[in-house]
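Each reported figure results from applying straightforward, stated rules to the coordinates on display, with no laboratory input. Worth saying up front: this structure is predicted, and the values here are computed from it rather than measured. Cβ atoms are built from the backbone, for glycine too; each structure is taken alone.
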Structure P
């Protein structure tokens, strides 16, 4: 190629060079934003979720309370249940399991306590959390059918504690309250 043929290539003006730089900066910025958002989404999906996860037993509505149904967890975290829910808020008596499960399906979190020797201080702390968080989609009740002192349940999730840990309890509530599980 001769020297003259190389010169025939038009030179870019300063304005064209600047436009090209801006275009590449914009493309780089968009790619960077996409990379950061993708990373955040992946980190969110992989983050530790509070409590233990259990298999989903489905959400069949039953016509009558089962005489002997045994859920895969105690207290239950999913499975066949009542077409009605228990009232949100505090209960002085245990809420029937088949009602509990419908509350969980509707995005509720249940705070259970088992205090055969009394645990007024723990119940007072749980009541405090209930009042601070608001009773919408939260239930607090005694539940004598478990080994731990405290259990929190949500759909397919459970956190068990031997004493009140406000941080863990609030993290569990924040993570799962309001997630509807109707299919």
Structure Q
């Protein structure tokens, strides 16, 4: 029996002595992410930079006296840096379509906007958060110091109070929201 045990130890020792470290090799590659500043502002309803047309119907004397308010319009900013948002109209007066000649000239200040929700992490500027504020062709700060992110949302509502000075017809302007990185 001693011979069998010695043969078994000899045999295991022989296997261990013949074991070698496996050969290996490595390769290394550097990967660079080349990021640029990126920002987009879109209407959440359309998912594009062009929102659906908003129509404010003036059908009663009360509409002319008290004004008409739109439904809530929601926008989203995606930015890899903090940002601010301005608002303005594309012209100082509404364009007119109707039967009155010469065409009446209604200033865009008859249209007001208010921020009704702010999920941007920024601060609502001026009175835009507490009251409907006149629009103009000059850009006005709407939200300042918005926080970077992929889903920074805010909502606005329009109110128009043109009064009784303008004849029937369609008065049109475009409201422009601009998001700018800081």
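Summary table below
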{"item": "Identity of the structure behind 33.6, 125 (criterion: Rg and Dmax of the Cα atoms in Å, calculated), options P, Q", "result": "Q"}
{"item": "Relative contact order in percent (Cα under 8 Å, 6 or more apart) - structure with the largest value, from P, Q", "result": "Q"}
{"item": "Structure responsible for 2.6, with distance in nm of label points 7 Å out along Cα→Cβ at positions 63 and 127 calculated and labels P, Q on offer", "result": "Q"}
{"item": "Which entry (P, Q) yields the derived value -4000 for helix-only ellipticity at 222 nm (-39500 (n - 2.57) for each DSSP H run of 4 or more, over all residues; to 500)", "result": "Q"}
